[in-house]
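These are the structures, in structure tokens.
Derivation of every value follows stated rules applied to the coordinates shown; laboratory data play no part. Just so we're clear, the structure is a prediction, and the values are computed from it rather than from any experiment. Cβ atoms are built from the backbone, for glycine too; each structure is taken alone.
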Structure P
Amino acid sequence: MRRNHERWQLVQAACNILCSERFPRFRTQEGKLDFHKAYEALRQSPEKVSDQMPLRKDFSPEAVEAQIAQDVSYLFDQVRPTSAGDDSPLATLRAVGLLR
């Protein structure tokens, strides 16, 4: 795994991977998690603090990298929803100070 990710990106990717496993019914046809539906589900049924599964989960570098790529794309769409599509998500997010 590349070492140039922000710590928050790794934590976010892990959370999204866990949510995707917890709420498989909220995956799109492409297999991506519908964040809005998962967020609402979490609001209605928060995780139990005593749940050990997240602590025991073995995250593969490939899964984390793939999730970070999805998260970068999602964040870019939130920051630049009307982008013409020719902007680089990484370059744009770096330019606005969200990534280094």
Structure Q
Amino acid sequence: MQVTEAQGLALQAMFKTWNSLASMGCSRMVAFYVDGDGNFKPKCEVSFSEPVQDLTPELEKAAMVMSENDNPRRDIQFDFDPIAWNINKGK
């Protein structure tokens, strides 16, 4: 992803927090402010080392943990656990 120096350092701090929480076995929601009307335009891409199923609209919706009465214009948080439950239920 292409970001400015400040954005990259902020992301680095967030990922450092992710790593720290994970190593402690601590569950927390960690957020990053996306300044869409500013210069934050990262165009992120995700790649996998092996084939995976497509991100369907249903899986995308399952990952969204809404706040503010499910108003998508407010803060939106994501959690991978609902997707894990969904893709593993048949296994």
Structure R
Amino acid sequence: MVIYMNETYNIVGVKYPSYYDRIQNRKVGPVIKIVNDKNEIKGAIEKLLFNDSIVERVNYVVVKWAGKMFTCDPVDVEKKQFVKTEITSHPYQEMA
């Protein structure tokens, strides 16, 4: 009998508070997207960073894979390009 471990990846979208969030004292928390296949990570990152609705876009994401943690920041919205940077710690690292 073979048992396959279903590995999940948490992608944490970080959004900065807007002007309206600040004047209305709204707290802006992280957006967590769960992906079950490592081949879906890039697409999920792109959906968070380059969402058609500007209101739903995040400023950057935090993700862990292959034993490393990264932040992904948008570079070109129209071409859907982002840059990933390896990091060692982050306030949301336990969520990723």
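Points to keep in mind about this one:
- Distance in nm of label points 7 Å out along Cα→Cβ at positions 50 and 82 derived as 5.2 - corresponding label from P, Q, R: P
- Of the structures P, Q, R, the one that 27 was derived from, the read-out being relative contact order in percent (Cα under 8 Å, 6 or more apart): R
- Each of P, Q, R could give helix-only ellipticity at 222 nm (-39500 (n - 2.57) for each DSSP H run of 4 or more, over all residues; to 500), but the derived value -3500 comes from R.
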